[in-house]
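What follows is calculated from the coordinates using simple rules that are stated; it is not laboratory data. Since the model is a prediction, treat every value here as computed from it, not as a measurement. Cβ atoms are built from the backbone, for glycine too; each structure is taken alone.
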Structure I
Amino acid sequence: MTPRPLAALLAQRGTLILDGALGTELQRRGVDTGLPLWSAKVLLDAPEVLLQIHQDHIGAGADIIAANTWRTTARTFHRAGYPDRSADLTAKAIAIAMEARGSRPGRPVLVAGSMGPLEDCYRPALVPPDIELRVEHAEHAGRLAAAGVDIIMLETFGMIREARIACQAALATGKEVILSFLCRADGCLYSGEPLADAIAATADLPVAGLSINCAPARSLTRLVDDLRTCVARTRHDGLTCLMAYGNVGREGGENDDVFVTTVSPVEYGVLALSWLDHGARIIGGCCGTTPDHIAAVRDALAGSRTPPPEGAAV
């Protein structure tokens, strides 16, 4: 593995495909995702289903799969009233992702460690004080790196203050880091802070990628264009790429029980081409997307990609 596996694979392929949703896909397959554990509960109840989802996404064309670590934090287990199993279940989630990658020998696939906000990403008022953010994000990032993830992916951050602290923790591990913001349709983070302010406030952090995720897929083209414009105005040393991955249902918070899919795989593939045209080089799927949506992205982007070399190392 090279010191910068994301940059190396991008250089090989031209564009990359991220996997699709995990939490809503677990729901679709009948797995209990009750709060506050959400997607982490599968590690206790049905790890074989998680393995199959990763394998299905790789089979659909994903070059990057996100390990199921978005909710494997100590805070989550404390909120659930469970004994703290954050350390061993974080390691277990990464091991399952690596097992899925191993089922496709000869094809380069990166395993990303997923980090999310410590509280509900749709409720920025719940973001904890800085000292708690520093301690808990550093703990989680350190566990991801120790378990051997290739990159760290910060997802659905809706407040600049927490995004900066989490990003600093992830970068301290020495891994390539992608920072992804959660934006409303008006181009502001859920905190109300403009995306331009978020990009400017993180300009000193040498992330490999900047991204928008979990915005409705049909509104994401404008947000990707806003992201590209903001980045062009701000120097980001070391930035390798922009990324985009949208949801295919209604917006809502963690407490929504039903996610209604309204964007078909075919339409999602067409939308993916518009994100590519507006500067995204990594495209995947967020809530509600399925392996079929990722396969549609693969087919849509086929003309922009270099075929994966057999047996290539990253």
Structure II
Amino acid sequence: MEIVWLLLSFVILYYGAEGLVFGASSLAKRLGISALVIGLTIVSIGTSMPELLVSIKAAMNGQSAISIGNALGSNLFNIGIILGLSAIIYPLLAKKQLLKFDVPVMILTSVLFLLLFLDSKISRIEAILMVILFLSYTTYLLVSSKRKHNINPNRDEDDDIKLTKHWALDILFIVVGLVALVWGSDLLVVNAIIIAERLGMSEAMIGLTIVSAGTSMPELATSAVAAFKKRTDIAIGNIVGSNIFNILLILGVAGIIQPISTPDINYIDALVVVALGVLLWLFMKMSASIRRWQGVVFIVLYVLYIIFKVSI
């Protein structure tokens, strides 16, 4: 029966995220925010809501390994699988803003976590610092994008983002989507843990694989659809923004609620996250887009990492 509930949770997460992203994107366009910034902020936050809710719930239950494993595992899944598949579907344009600012911020965020977690714990003070950094980053993006729109209001890169008939409908989609994400996330974490424990998996492994992949389904759906529609700014912005969100806000909020401490997640997992981020930056530096063969490389590296984790 747990498998049925697990599958149902994926469906609820997907449609909840779809509603949230649709409403948030429509609202963002009304406010004059660019497609890339929509992907980096509104869309990435919306699709990362399952990770946030799962990590908070795990932290409140004292399951620190799942909380951290979920965030790190989602970041690995986002680049290794979601970015890889999206690039295979359609090469992802690497805009200068991503190369010069957002991807370096993502890498520095991963390095910050690696340094803070060298003692295998995140204190409340460290968690508060992470949340402040996230709010500063998001505020900068939104203010900067709005300023650019005001300077050149006639330039609209987001013509294919559909507006609802009224801003109140945007809010409704956002609220209903959030409710669905809360419910779906709860179903996911409860039933995934039951199934994984029966298979003899550790909490850390559950967080790094099953839970992180499950909560990343909204990102996968969003980036894959965006790639099909050749909206690569949304596809790649969603992934980069989600990775920053996962570390700074998800672990930050979880750490404020309950200081995180676990020896089951080690520096190797954090190093792999940093390495994939650096590889993404190098690929962007090589050419103006993430090509199909580079997408294949990311997928292969992710599979090799999972094989390594399972074998130890």
Structure III
Amino acid sequence: MFEQMSTILVTVLTMVALGAVAQWRLKLNLQSLVKLNLYVFVPAFLYVRVSASSLSWWDIGGIGFAVLAPMLLMGVAMYVGMKRFGATGPAIAATVVGGLAFNAGNFGIPVAELAFGKAGGSVQALVVMFVNTSIFFIGYGVLAMAAGGGWKSILGYFRLPMIYVIAAALIVREINASMGLPVGETILPMWLDKAVHQVAAGMVPIALITLGAQLVARARWPRWSLIGPVMLIKLAALPAATALTVWAMGLWPWPGAQLILAAAGPTAVNTLLLTVELDGDADTAADCVFWTTLACAVTVTVTLAILVALGGGPPT
């Protein structure tokens, strides 16, 4: 079992390494890669997975609560703790956001698909929606207050297609269900449905290569006094808090197992992009992303092995 779980993470990290090598040797245009992910591949993937999802509205609400509640509670505790240790405002903001906002998209989606198949991808698609919301609203607020910035760039969230694509997917899902269409059929024209599915199929490799390219551009030796606690909270404490929330809400074994696995993922790359935009502590944010991504090769493998051993996973 452990060998199987290790293979999943090695597969993911191999594609990340390919992106790092490509960036090192070819000097890829990171801005174009990011835009391809944000505006083409991720929206197509989200639409395909959400529109085909069989999760109830109760489960969707439960997913949102189980994702956001542990992040908010641990964020307050982390902020108070770092204040007492005398950390500066920008460093506190970068570590709090970096310690709680996990990479649900270009890391979490591939891991979910490889670990739990399409059922994992369907749950993770909704996790992406809730995590992106928290990063661009809650995360922005924390970083903006630390940097002394305004609220202008928060409007940029509404220019991203994800929230609209997910809304459209949920509407199509309900229409398909009300018409009694079998799984695999939809109200969309066949040519359009097939085109979206083809694009969605390319999301995993493109996302992981992009992640690798982004990471190598910011690699450096970190300040362990800040990054060490972030790694402990991000890779151990947050998944544990999510597990307690999942158990309390009765979401185990599914979709609870996927929610715990998602929470064990590394820091989201979007936290770095947002920190740079707001002139915050970009070096600390980059350290959070880079080192949690490396360490999760071990921690996510162990988490996944524990989840499977305890019977977590989609119904068979």
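With Cα Rg over 2.2 N^0.38 Å, for residues 131-178 alone coming out at 1.56, pick the structure among I, II, III it was computed from. Before the final figure, lay out each step's value.
Working: I: 1.04; II: 1.49; III: 1.56.
Only one of I, II, III returns 1.56 for Cα Rg over 2.2 N^0.38 Å, for residues 131-178 alone, namely III.
If relative contact order in percent (Cα under 8 Å, 6 or more apart) is calculated from each of I, II, III, which structure is the one that comes out at 22?
Derived from the structure labelled I.
If you rank structures I, II, III by mean count of other Cβ atoms within 10 Å over residues 67-74, which sits at the top with the largest value? Numbers along the way, then the final one.
Numbers: I: 25.9; II: 31.2; III: 18.2.
Checked I, II, III; max of mean count of other Cβ atoms within 10 Å over residues 67-74 sits with II.
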